Structure 1
Amino acid sequence: MHKNVQKMTINYSPNFNQKKRAATKVKYLIFHYTGMKSENGALRRLTSFSSKVSCHYFIRNNGEIIQIVPDLYTAWHAGISHWKKDKLLNSNSIGIEISNPGHKNGYKKFNKKQISSIIKLSKALKKKYKIKKENILGHSDISPLRKIDPGENFPWKLLAKKKISLWHSVNKKKCKNLRNLKFEDKESFYKLLFKFGYKYTNNSSEKIKIYKNFQRRFRPQLINSIIDRECYTILKSLI
């Protein structure tokens, strides 16, 4: 159990790779939401042999943290994934699932107890495995063509304030002034997006999915598929 993380219980899943990994192999921390109406149903799925999915930690609505797979075993949470030069991120990541019905079942804000647990657990894991803040990501970052979780309600900005994850340096006023201002050079925008870490693609509909997930994380106030000055300026500040 990690220091400074209270209320942790254990409910192990059979879904993990048998071979133990070195602590130095842990490079990423990935956030997910469960996307299911029932919290207990989500927990059953993550611990059921037939589901073939799992994670390392599960955060309940009441903030309780449940360990599902020990840190040094590979859990099955990321699937087909990609960030910078890394592919199939299960092998070098820790996955955290947070109870939330998700976009298909009435997506809601993460509550204060959940956020408190997210902060405590993330800080402990980041410190223990020396995870860089730019490697603390959402499922929608590493699998942007098929996932949109943890979604626009996830407290990325607060996590950055707590020195856990990455956030841009563009102030609120500048963001508002640049919002919806046309940005013509789409190609240079996508080059920066791929340089930042997102999966490279030439397919225009795939590019839109990636772009919307970038907005979902760094400009959650407006998620559309229009590249504007605000998003370009935010992206530039991140690189």
Structure 2
Amino acid sequence: MAKPTIVTPDEERRMTIIEHLEELRRVLIISLIAWAVATVIGFLLSGVVLGIVLGPIKHVLGPGKVLYFTGPIDKFFLYFKVGIFTGFILASPVILWQVWTFVAPGLHRNERRFAIGFVASAVALFAMGIGFAFFAMPIALRFLIGIGTPDIQYLPIAASYINFVLILIAIFGVTFELPLAMTMLGLAGIVSARFLSRNRFKFWLGIFTGANMVTPGVDPFTPTLLTLPLIILFEASILVIRALRR
């Protein structure tokens, strides 16, 4: 009679393709519901958020300056757009938690203990990215508005400015997740701290190139202001991977 095999705690049943699709469907539904609910809250807060978003341009243009809209429904869509974006930020902890529950079955049991840290770090890094975007915006706006001769004046259209700000916030927020992505790759064994440190200058060049590709506008300050913190975060991810893999 064959001897019974002992299954270790980390050797769990693998999910089938159908079960993966069912799990992905569940994650998407919960994430969309959370986003929809948060969007309603975001729409109620859109006036407050819009006041914050207008801060950089008012700081550059000076007091008493206003932004204009050209269509009768443009103002409504402006508030709605801000509400959707705010809703996504408010729902991000739930969405990130759902992402974690989807990828967790592929991790070892000792790696799953980082669940709360993963979500908290992702939210904190995204918030840092938004904060740094607001720091970079006045510098970029001064350059972009002030370039050229005084015969060409800037007419601040609300829709164009809001689009610029939301894109910039999204870019900074997402790219600031770099150390978390690198740490996850390190935990999965795809990259190591030694490999990253040996090839750091190649990664620095890639970060600089990527920052120039994704940032809107033609000013040299925005990509530079994005590159510097990303390099610092990249170096921090090496230290985190080295500490976690001990």
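Here, each number is a calculation from the coordinates, and none is a lab measurement. What you see is a predicted model, and the numbers here were worked out from it, not measured in a lab. Cβ atoms are built from the backbone, for glycine too; each structure is taken alone.
So the values come out like this:
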item: At a computed 1.00 (Rg/Rh (Cα atoms, Kirkwood Rh), for residues 94-189 alone), which of 1, 2; result: 1
item: Structure (1, 2) behind the derived value 0.97 of Rg/Rh (Cα atoms, Kirkwood Rh), for residues 134-213 alone; result: 1
item: Of the structures 1, 2, the one that -9500 was derived from, the read-out being helix-only ellipticity at 222 nm (-39500 (n - 2.57) for each DSSP H run of 4 or more, over all residues; to 500); result: 1
item: Highest-scoring label, criterion being percent of Cα pairs over 35 Å apart, among 1, 2; result: 2
item: For 2.1 (distance in nm of label points 7 Å out along Cα→Cβ at positions 86 and 206, calculated) the corresponding structure among 1, 2; result: 1
item: Value 0.75, calculated as FRET efficiency 1/(1 + (r/R0)^6) of positions 22 and 62 (r between Cβ atoms, R0 = 41 Å, to 0.05), assigned to which of 1, 2; result: 1
